[in-house]
Structure 1
Amino acid sequence: MSFEPRTQADLLQLIEEYPLAWIVSVDDSGYGATPLPMLAEPQPDGKIASLLGHFALSNPHVALLRSAPRATILFMGPQGYISPELVSKPGWAPTWNYASAQFDVEIELLPQENGRALEKLVYWMERNRPVPWTIAEMGERYHLMVQKIVAFRAHVRRVRSRFKLGQDETPQSRGEILTKLGNADLVRWMADFNPDPAGESPGKQ
């Protein structure tokens, strides 16, 4: 059973819905690991070319990346434990369903893009609010803050992903899980990856 994404759109959806990821890297001094929100930068064909984000300059991980810019970025999407209690099939074993993506990247630090990186992230996170907040509302504090960060672009060299969302279950078992699980995000993703033959799957909105 393959648990690959169906298209590049699945990877993009994962990052858009779950933008917080771990950046992990290593040099001669040791490991660095930082959780940061990032935005995908796709090519015209939909393939993700890079990821955009920013570090606090005070984070020691910045110095590590200056000396060794290669890193791995780990995104975790919807996930949850699936108990045998949900399934009527005798002998059914518990499992864990999830969607995840791993990007091997080369980090390029871009202090000249600090403002752009902040603006794009704020716009994305505020886009669905009735009255979106904007950076302009910070006033003079913004000019102080933008000097204390450094933007980066993570150029994607390799992608590995796994979307284990019930594709290996029988329609009956999967239907029982979707009905009883109670994890709305995971149910939504599972339903989208396993559409009802009659076309009545709720899917992702």
Structure 2
Amino acid sequence: MEEKKALLIVDVQNDFCPGGALAVPEGDKIVPILNKYMMIFSKKKWPIFASRDWHPKESKHFKKFGGPWPEHCIQNTKGAGLHPDLRLPKETILLSKGMDPDKDSYSAFQAVDAKGTGFFELLKSSGINGLFVGGLATDYCVKSSVLDALKHVFKVKLLMDAIRGVNINPEDSEQAIEEMVRGGAEKMTLQELSQYEKNRKPGR
């Protein structure tokens, strides 16, 4: 079966970048690389999805209400905005998650589009079976999204040059990558993408 690809950009939001409420070290460094991936996907007319945390002011996700995290990505705040240098093509489908105050919602598969349609349903209705995944953070939302994609039997390419981790413990990102690869994800970089396309045989 021919692989029909989509790009998933996970939570590249102001609060997860330097200066934000829950900054991922060097989280902004992946933005120029993601822009290059988006150019490739847009040129080939492959779908692009961008997820975002879109939390209410009160959420069990936050320390203030018994959760693990400082308040971040609260709906309609600057911190919840996507990084200003992220050049999303106009056809990008925006996915929102974390609206339920009782759920953590790390995975993009818990997100919905503007009409309330779930990410899984959007992928299936478009016949997409291959996901290229980059964004923030490697050890949380990227990992959860990738593992859910694998559980739903999508082929997953993990964009190694376009992810960064929180690393509460120094090994967290490394262990997350190992877990994703063990589950069936393949590592890929921007340089390897063109080579991958060149070598890909029809029907793969």
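Given that Rg/Rh (Cα atoms, Kirkwood Rh), derived from a single structure, equals 0.95, which label among 1, 2 identifies that structure? It was calculated from structure 2.
Here Rg and Dmax of the Cα atoms in Å, for residues 90-161 alone has been calculated and equals 12.0, 33, so which of 1, 2 was it run on? The read-out comes from structure 2.
Every read-out reported here was derived from the displayed coordinates using simple, explicitly stated rules and does not represent laboratory data. Everything quoted here is computed from the prediction, not taken from an experiment.
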